[in-house]
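Take a look at the structures listed below.
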Structure 1
Amino acid sequence: MIKILSFPEVTDAELTGFLQNVIYNRFAMWPNATKSATENYLRNELKRYPGEINCVSFRGKILSLLASNDQPWDSKHFGFKCNRIDYMLVHSQFDEKTVERSLLKLLALYQKKLSAKRVSFSSLSVDSDNRIFGKTLQKAKYKFILSWLDGFIPASKSQLIESSESFDFGLIQKVEVSHFQKIASSDFFRGGRFFLDPRFDQKKVLNMYSELVENSYLNQSILLVCRYNHKAAGMVICQKIKCYDSFADLTVAPLRLLIVDPEFRKKKVAKSLFQYSIQYLSDLADIITTGIEVHNVPSLNLHANAGFKFNYVHNVYHLWLS
């Protein structure tokens, strides 16, 4: 008999048995990210997860799990309540129809709770390689938006930065923040997930990227700048270095955003800044990670030429409840 459980009702033995049969490819090819290490990572993340977790149990075994949380910043920015599913996990050894039914039950419960809280928008990203996810989400009225491609490069100081007396690199200066805010709000890549969903106010989406620049600076993320003839020409945002204790204390530098002033395009600013950023971050982390839209060909080429390995493809889905 299929039963829906809240996470506190799940025993350690049930959770362990479930995670041993979960295929989770987000960390594929990462150093130290063995199957057992990834299981340990998921166990720790779920036990300290701040949102709501529900599971479906069948004959004493967990079939599927859904972990979701409200998104207060998004809600305030866009003017309606937003929620996000951070983990959708399934048992890989049960037949597809049984697993699909269990996910549909979880999603129906999830959507019922969202409606009760008057949440308007939900999103998630799932492994592109798992066909159960795509089939089930479409049945649950989620709309496919785009695919993301994740990659990484081991720390390396061997990057050959484009030589030019015109280039100068370093950490961002306070007076440069507003300059890149303006570029982000007017001339940013228009192929992101919020741009591809017509329900979002495009002005608010552009303003979101402007705020991202400011918030990254205020939160002391790593902002690296290329100056061309002493003028701020390009910027890379790297989130704070993260240590993955489950992966033998692997340190990771997550790249988040690359912005180039249109005035300085075709002057190899992006290539040179990217090479400098890898060299700079290699002093701080074991690997440098990235995430890009699969249709952003210029960015794909930039990463490939820099030596990034692509290890994970995931699909983004949106659901509107009102």
Structure 2
Amino acid sequence: MFFYITSALDDGYKVGIAEDIDQRQQQYTTLIPNLNFNVAVQTIHAEEIEKSFKHRFQNFRVINRTSSKNMKSEIYRVKIKYLMMHFVHCMHRYCQVVITGDNNLAFSKNQFLENKINIYLSNYYLPVWKNHGAKFIHFGGAPNSNSTWVKIKIGEIIGDSADFNEKNEVSKSEAKLIYYDLDKKDFYKCINLFCDYRGKKSQYELEEEIEKLDFKRPEEKIKGFYGFSEFISPYPLAIENISRVWFKKLLKFEILRPYNLNKLLEYKMYDKNSLSLKLFGYPYPDNSKLEYVKRDSTDSLIE
């Protein structure tokens, strides 16, 4: 499941979840041309994170005036900085970092055996932004291979095998997760390359240079399985695995603040008595710090 935050609308930002993010974008752009996403990240925790937004930002949700009951919509009148900060907070509370990929089809219902996904660490974690107040520049999504907007590739997921039932539905599927096993010194080599290439050379050229560093590349088999009467694809499971690996790495590299890892790992998703994940604390009060400034009326609905 994808968690997403759209680009700016007149009244704020639409926050939601979708199984197929490309299909969701097509649905939106029939009404709002050129709509994009500030965040579109695959995570098995998407539904719980969405509920956290509804709770924490309930005082900032726009009322849907077209509804007979004047219900609150999924549009939030909150500055994008604070929406993205809350999303990152949620991911970290699950001991995960933000990982993006370049092939959304692998996460849709129309899975293909030959799917391959290049996976990238979000630029949010690169210390180059530390003193520039620009952590969310190119936060999500995958760069075009010929673009000078670049990210650090950390591995890939390759479809390995699958079986289908008489209804042509996937009954068994495996994928291979291959990732770079970097230590702190290796990570900073990648950051130096990122700084050298950003705005000057393409993503493809950056990946070629990282390949030349010849880092260790462990391989892990990920098997899909049936859960809650539906098949769980190995692709999102592989994303979860590598996301946890990198959470521990960035803690060790002192890129993340010093979370209490043991305390976080005590959390059980369906244990209502667990207090280690504080995603559902008190709602943020109305104040000018968070408030989204309503756009002036223009011909375009988006920035």
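Just so it is clear, none of the values below were taken in a lab; they were calculated from the coordinates. All values derive from a computational prediction rather than experimental measurement. Cβ atoms are built from the backbone, for glycine too; each structure is taken alone.
Values computed for the structure shown
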read-out: helix-only ellipticity at 222 nm (-39500 (n - 2.57) for each DSSP H run of 4 or more, over all residues; to 500) from the coordinates reads -10500; which among 1, 2; value: 1
read-out: Highest-scoring label, criterion being percent of Cα pairs over 37 Å apart, among 1, 2; value: 1
read-out: When distance in nm of label points 7 Å out along Cα→Cβ at positions 205 and 253 is computed for each of 1, 2, the largest belongs to; value: 1
read-out: Comparison of 1, 2 - label where FRET efficiency 1/(1 + (r/R0)^6) of positions 37 and 149 (r between Cβ atoms, R0 = 25 Å, to 0.05) is highest; value: 2
